[in-house]
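Engineer: So, here come the structures, one by one.
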Structure I
Amino acid sequence: MKLKVFSMFDGVGGFIHGLNNANEAIGEELFDVIYSNQFEPSRKSQDAYEVGMQYFGNKMEHIPTDIMKVEDCKFEEMRDNNVNMIVGGFPCQDYSVARSKKNEQGIEGKKGVLFWEIIRVTSIIKPDYLILENVDRLLKSPSNQRGRDFAVMLGAFNNLGYSVEWRVINAADYGRAQKRRRVFFFIYRNNTEWAKKVDLRFEQNGIESLQSMKTPIWDSKRYDDYLLRNGLFARQFPVESVPKQDGKKIRHYSAWLGKETKYDEYVLNISENFTGTIWNTGVMRHGRYYTIDTTPIFEPAMSLGEVKTLAKNFYIKNNGEEAYKTYIKKYWITDEAKLAKFNYLRGPKKIERTTEDGHKWMYSEGGMSPYDSFNSPARTMLTSEGSVNRSTHFLFDDGHYRLLTPNEAELLQDFPLDSTRWKMDKEGNVFEVSDRMRYFFMGNALVTGIVKRIAQEIKIITSESVTLEI
């Protein structure tokens, strides 16, 4: 069965690239993105949308509208056109470590509320599956009631008849070129064949179906087996065979989300009363969740040096070696003031600061290496990439200090080279995108290689021949 897909909060098409790459790997067009939506309310120029228009063209319907203003009838149209999968990296600013604890707003923040648009769309389309992505801080948001926001999300999907499996994945742990930790959700409707296989496994082990449980019966071994061996993430992103231990205690936690009543009351009850622990791996089925702290079985990561070579060879193939020598100079940093600033930002420091009420305190920051190593995977790329910033990648290449090139930034996210170079406006005019915007796109994007592997596993676990190990 072909999976027709709606890509929400599409950005410059990270999920689409990942699904397309999965199609190529499995040798069939299983995933068919037929709708995408991208709108940035804080920007007059919709550059990301225009990049999608140029790169993907008429392969799908692009919706350049604030998702909160898209009427229900549009999603009813998607349902009638057999959309059965939703993907999206929903806006994460209100959960991100880039925000201070003082200013964090969690799910109540301006962009955090966009999660409820996913719930609205899901309630109308009723897809078989969703794949979502966000910053790993989401599992501990907000700081004054850790895990509440994530628990509310779990409860919202439970109310719609869905189960949620999650895993925090550092892309570099599984062979990619960037140390980027993100939480990925695999969400499936409870009447899908995969969900029935999950329930059947518990029945075969002598436990009644989770759905019919009247009391929260938990068997950590069976749930450990699912999260360590049998679930989607365990099958595609292997972890050590036992959860982490805290002293002599295995780190696992299980709980009810709350009494299931009317929708609003149920979600409100979770929001007001949730207390619990949520670790980097878990599953929620029928209003009960089980979570453990896992350790990845590491795969050799691609290095920044390999990325450099791929980007360089691509440019030379298309433009020649002499052109590359001129091109790379554009990213050299020769200004002494900028070099001094990078040296200061990356160095250790202690700074006296004063609070609003006059209290003085010392801010300390550890030092970084003088420049980023080509022998290791890159650090997490942010939207500020390319600016004079502590988080910016600062390279020493062939005797010169320089920034990443936009092509190198694309490769760090597993994007096709030059896929963000051009954009098309509504009149059909094509323009070259500025380097600043291309860095911004990639700082907001996801590692598409992770999406590819998730999609490949969906192909496997939804095939009729796959059974869960007992």
Structure II
Amino acid sequence: MEILHISAECYPVAKAGGLGDVVGALPKYQNKLGHTARVVMPMYRTKFLNENEWDVDFKGHHHLGHRHFDYTIIKERTNKLGFDLYLVDIYGLLDRERIYGYDDDNERFIAFQIAVVDWLNHWAYKPDIVHCHDHQAGLVPFMMKYCYDFLYSLGSVKTILTIHNAEYQGWLGMDKKYYIPSFDSWKHGMLEWKNNINALASGIKCSDKVTTVSPSYLEELRHSARGLENLFEYERGKCLGILNGIDTDVWNPATDTYITQNFSLEDVARGKEENKQILCDQFNLDVTKPLIVFIGRLVGEKAADVLPDSILASIYSTQKNVCFLILGSGEGDVEWRLNNLVAEFPGNYNVMIGYNEKLSHQMYAGADFLLMPSRVEPCGLNQMYAMRYGTVPMVRSTGGLRDTVIDMGDEGGYGIRFIHASVGDIIHSVNRAVDVFKERDKLDLMRSRMMQVDNSWDSSAKHYLEVYQSL
């Protein structure tokens, strides 16, 4: 089966969150199962672009409304990621360092989608499945089915939309519908939602199947989807939740080159203690106390705004018998408040503002607990990484966190779950963590259980293939 993934992110080329990790792993596992999966994404000006060799695959041109543009498709030469990787370059739109955060992001990603569909239109052999990821590829199914330039060649190709985060939908005023290549005006409603163009809503309407990245997240979207609740209810017949996996080749404490001391299930206590010592030395923390870490974006979705008060209250409530280490960036006020806590709690708390892949691996390997108080977590990968490294996940019971973490109070449990993204619930969870840290036999048992959970992409990749084959 020929599969083409269309995405704004793909690790290690360019990554802002879990989307990048998924698109960097799923195609590789699909290829291992005997299929041909490829990825196409924008050509950002990244380190990966400059450090690898490329061939020009195609040159074309189209238009974004009244704006004519030329585009170039390049292909990574060595197949080093385990799949064919294609990048789309459009001068003045995609030739930038960052993935998101520009005033013209809508124009950038619409042009990207037009270029991809036009490129597909020129392929001698069409893919069996076009797999679109999030709203940055959400208009592709509409263009393939209803735009005059493409429908005769691509209209019969099956499409799937995977929703990694429905908080972002690609809204655009209806006055901008001229951006879309000419289409059957009777299909105007397939673009529109509540009097605006909504790329995610269009993808849900026009794709042949819709998946979310966990079963629980799909259920939540029927009740809370930033205005799309009725659409999810109406289209429920073609929607299903498939839990993400993790790339166990990358996330393997026995072979991870990012961490100081490698370890496995057989010597997890030793390995974690040695990695913890490295972290505590680097960040002036007390290695004898339980170390709780947070790794991620400092934004409202992740409940980062409650972190400063929760950390302050937790340190006081435990009589300074706990340590916290934070890695992330995001809202300026949260960053400022987290930075201000460093001077107040030397030896118990530290923070690094920014993104550091190597440090994140070291934190998973050395921490005792990972805190994820997320308000929204469609799947969550961090808790799976933590489990792989024997770090107890402390998670709010939502989305994929609910699907992947069993509370230590339940049969076979290995994690700590709580209900509300609040200071009170986090303090209670921290106290539970401090208690279990003192019971080394119980902590060792929880580590043994979580490290044997299979969160690899093997089963998830097979599930996606079953969905493709059903079409």
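Every read-out reported here was derived from the displayed coordinates using simple, explicitly stated rules and does not represent laboratory data. A quick note: this is a predicted structure, and the numbers were derived from the prediction, not measured. Cβ atoms are built from the backbone, for glycine too; each structure is taken alone.
Engineer: Looking at structures I, II, which one was mean count of other Cβ atoms within 10 Å over residues 276-283 calculated from, given that it came out as 17.5?
Structural biologist: The structure behind it is II.
Engineer: Assuming 3.3 is distance in nm of label points 7 Å out along Cα→Cβ at positions 76 and 156 as calculated from a single structure, say which of I, II it is.
Structural biologist: Computing distance in nm of label points 7 Å out along Cα→Cβ at positions 76 and 156 on every structure in I, II gives 3.3 only for II.
Engineer: Could I ask something else about it? Looking at FRET efficiency 1/(1 + (r/R0)^6) of positions 380 and 460 (r between Cβ atoms, R0 = 30 Å, to 0.05), point out which structure of I, II has the largest value.
Structural biologist: II
Engineer: Related question: When you work out relative contact order in percent (Cα under 8 Å, 6 or more apart) for each of the structures I, II, which one comes out largest?
Structural biologist: Top value of relative contact order in percent (Cα under 8 Å, 6 or more apart), among I, II, belongs to structure I.
Engineer: Moving on to the next point. So if we calculate mean count of other Cβ atoms within 10 Å over residues 180-187 for every structure here (I, II), which label has the highest result?
Structural biologist: Result for mean count of other Cβ atoms within 10 Å over residues 180-187 over I, II: largest is I.
Engineer: Given a value of 37, 27, 23 for semi-axes √(5λ) of the Cα gyration tensor in Å, calculated from one of I, II, which structure does it belong to?
Structural biologist: Answer for the origin of the read-out: I.
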